[in-house]
Structure I
Amino acid sequence: MRETTTRRCPLPAASRRTQLLLAGLMWTAVGVALPAVGLTWDVQGYGLLGLALAVPFLALGLLKSRMLDRMSEGTVAHILRRDPAGPFVGFLPLRSWALIGVMMASGATLRHFLVGPHPRAWLGFVYVAVGSALLISSRGLWRSWRRQAP
């Protein structure tokens, strides 16, 4: 008699703790990279004034983090109710992967179509807001990761 397996996908599986780690790393990496790129563009476009002009966008990121906190909590809930034998790429809900795709496409479109004396600097301010919100909201993922037994 052949043994059957419950694995539905040939992709590697990961424990819930590992999935929380992946989510935390992803949110943190993007939360650091976006503002870094954004501030670089802001300084290239406006010099040191670009840093001062970015401050309100950091505040906007703080406000936006409240919305992303709910998304972070949803990601934690998704991971905790998933089958740990499922593929590791499922650590984010399909809705989150779709949102990532839309945001990446939006960024590429804006980089292509923005015109003016400092088009990337304007987009840099958006990057600062979105990235700082992601970085702030990643704390919920890290908190949940720490609570999971190794």
Structure II
Amino acid sequence: MRPVVLTLIMVGLSPHVWGENPFAGTWKRVSPQRAGSSLTLIYEEVPNGVKRRSEAVDAQGRRTGWSYTAYYDEKDYPTNGHPEGDSISLKRIDAHTVLSTLKKDGRVLYTNRLAISANGRKLTTTITRKNAEGAVTETVSVYEKQ
């Protein structure tokens, strides 16, 4: 019994078993391509959450970006510099999937399903929102880990 307990303790503490946050790192958008523009997402792991910032450059060379630090507890956390929303919440679906919800004054603007590929090299984001007519729209983007 003693070797089993020791093994479980070692397995429980091993970062190789649980792995690092697969979202951590720098991601560059590869699809859809927009002439002369770029979008980079930078994720840093924090305990039970993530610190995220974006860096965008439009076709005219203007730089924009926004950021947040949030936790996987479905509570609202403030965003910094977002053109639409003022808070975000995160829900971890599984080790490779997160659902974020962007809000303005407590009202949901959109949800974003973020999914990391099995090999950890691609991030697919699917933003779901209602347009002005009330129809649901989806925007899918693909990023590659740098």
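Please treat every number below as a calculation from the coordinates, not as lab data. Since the model is a prediction, treat every value here as computed from it, not as a measurement. Cβ atoms are built from the backbone, for glycine too; each structure is taken alone.
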Original post:
Which structure, out of I, II, was P(r) over Cα pairs in 10 Å bins from 0, in percent derived from, given a value of 11, 34, 28, 17, 7, 2, 1, 0?
Top reply: I
Subject >> Answer label among I, II for the case where helix-only ellipticity at 222 nm (-39500 (n - 2.57) for each DSSP H run of 4 or more, over all residues; to 500), calculated from the coordinates, equals -3000 >> reply: II
Subject >> Label whose coordinates, when distance in nm of label points 7 Å out along Cα→Cβ at positions 69 and 93 is calculated, return 2.8 (choices I, II) >> reply: II
Original post:
Which of the displayed structures (I, II) returns the greatest value of FRET efficiency 1/(1 + (r/R0)^6) of positions 21 and 109 (r between Cβ atoms, R0 = 25 Å, to 0.05) on calculation?
Top reply: II
**OP:** Using the calculated result 6, 23, 25, 19, 14, 8, 4, 1 for P(r) over Cα pairs in 5 Å bins from 0, in percent, for residues 61-100 alone, pick out the matching structure from I, II.
**Re:** II
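Kindly point out which one of I, II the value 17 was derived from, the read-out being relative contact order in percent (Cα under 8 Å, 6 or more apart).
II
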